[in-house]
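Asker: See the structures that follow.
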Structure P
Amino acid sequence: MHHTDHVTRVATALEHTEHQRHGMQRRAVAAKFRSGAWQRVGRNGCVEASTWRRWYAQDRHLASVLVAHRESHGSPVFSHVSAAVLLGLPLWGFRNDAVHMIAMTAHGRSRTLVRHQLPLDERDIVDVAGMRCTAPDRTLIDLAATESEELLVGYADARLRSQARSERTIDEAACSEWREHLRSHARNAPGARGVRRLRRVIEFADARADSPLESISRLHFDRLGIEVEPQFAVPAPGGGRYFVDFRLVGLGILGECDGAQKYLDPRMLGDRSPGEAVLREKRRDDWITGTSGSRMIHWGHRETSTTEHFASMLRAFGVPLPLRHR
């Protein structure tokens, strides 16, 4: 069962604008595009430009997938990044791209569409909101041939989390089953494009990661040779536990990676103001550092853009880096 709220949200925005379009004269429609009020999507779709600007790259790509599905003959099978956005799984560093689908008889690329000629079993196909796409694990396998290790780690962590984690409890048997399933594919595809990258990601994936930002931070730590413990528990006042994103093992340092939405997104703020959210975080940090005896460091998306930037940030915080990096 795949959640489809993200699909419904994007589809509704497209339908709202296109409903207006159908009732307008051709000249008035052209004026909407010329003025920048509307944004073209795919070959023949459109959405209000203000909505397009608010959307993340994955939302924009999903809109292109929806338009491509509507305009396709038959029932296409979307793949690669297009399958990932339909499935609602994260794509770290993704920039909107042409729509990807599996073609049984031909392959090629245009400005708006990439056709991959790949063998496909019906067991590799799932339905999401009435559209067919490659299943989550098959999508990871295909992405390994075309995308970066950073994107793959963020995707794999989210996939494993959905399979093997409930609240804070990790089902180790489910983790092992997932890894073995993908190892079997890797063993049967020696020399295939991306298979070495896929093998690394299979073993590195961790269901404890709460976000792609945590996944990428853990990857940078690994490349720099710093051992970390994700989701480190600290006793909270009045009972319960605080969970810190990382403990840097043996260094007396705890680390938190914070996206801007933590303080700006109304859905995450709830009934708090941004200032109240910052104050709450400050009090939490004070409690954790005071009771654990470890100091706390924070970073965000900008510091994780590359491993080199991440290393520079750690040096600035006085974190000792091993001499040898991966």
Structure Q
Amino acid sequence: MINYHDILQARENIANFMNETPVLHSSKLSEICGNEMYFKAEHLQKTGSFKIRGAANKVKKTVRDGVTFVTAASSGNHGQAVAYIANQLGIQATIVIPVDANESKKNAIKSYRGNIEKCGTTSAERLPKARELAIEHNGTFIPPYDDPFIMAGQGTIGLEILEQLEDVDIIVVPIGGGGLISGILTAIKQTKPKVKIIGVEPATANDTFLSLKNKKITAIRATTTIADGLRTSQPGDMTFPIVQKYLDDLVLVSDEEIKVAQSFVLERMKQLIEPSSAVTVAAAMNGKLGIKDKKVVCVLSGGNVDIRNLGSTTIQRV
């Protein structure tokens, strides 16, 4: 398992490649949710998501080892981050994406000079292809979540939250493969264990929920959800033990609840976030956190939205 010192080291490693994102506040959402609602704005991060943190930490280590070619398997945000940092460090990157990846994410990868290969619709299909390409070209595969350098990089978000809102009570985090939440859990629980961490998954992509229920890693079949960045087949071998050890609760939200939350944040807060970010807001708005009168930080994990699909995803009014 990673530890707090790994996250401190990651923060030092990636300082020149990322922004310290702000914590926003919404009076209206606070009124609706019955809590003081704050939002860690990773949608304002370089490359449009938190993924640059872990990618920078891992790719920098790879370059120190003398590697000049990397691959990644990603629905978009991790791929963008790997392509960006590889370009910054002067090495080549090939990103394996699903056949239905949205255009904005594909175009962003290309803008960072990343090569693209399409493969399937699930992480179970993309991951072997990316590993295969790394072997073919004597390079290194950069995992999307199941890697100590990736997890430690994502954990730097937890350090920032504690500095920006010292008296936070609850942190709400999206769950895909578990890299983000395992990093944040490590940063928070090894320094301020009384802070409660709640994970959120889409109801149709509930592999971590089922794994916790079954007390072992449980895979799900290929599924669909508007929150495409959280569409993983199963939790990671490295991330899941941390989730098991530290996570206080995990709740599920429907695609319709995600749409309402995404619309609310756009209309009332003037922030454009992707559906994978909106799951945390959806959980709070629908009373699924089970708390009142607390200081709550929802992690807004990314803002890479395909503008052409915006009308079909943000259709609900609040």
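Asker: Hey, semi-axes √(5λ) of the Cα gyration tensor in Å derived from one of P, Q reads 38, 27, 18; which structure?
Answerer: Working: P: 38, 27, 18; Q: 28, 21, 19.
Attributed to the structure labelled P.
Asker: From which structure (P, Q) was relative contact order in percent (Cα under 8 Å, 6 or more apart) calculated, if the value obtained is 11?
Answerer: Values: P: 11; Q: 22.
It must be structure P, since only it matches.
Asker: Output the label of whichever structure in P, Q has the greatest value of distance in nm of label points 7 Å out along Cα→Cβ at positions 21 and 229. Can you show the working numbers first?
Answerer: Numbers: P: 5.5; Q: 0.6.
Comparing P, Q, the top value of distance in nm of label points 7 Å out along Cα→Cβ at positions 21 and 229 belongs to P.
Asker: Using the calculated result 17.4 for mean count of other Cβ atoms within 10 Å over residues 37-44, pick out the matching structure from P, Q. List each step's numbers first, then the result.
Answerer: Working: P: 17.4; Q: 23.9.
It must be structure P, since only it matches.
Where a number appears in this text, it was derived from the coordinates with a stated rule and is not lab data. Because the structure is a prediction, the values reported are computed rather than measured. Cβ atoms are built from the backbone, for glycine too; each structure is taken alone.
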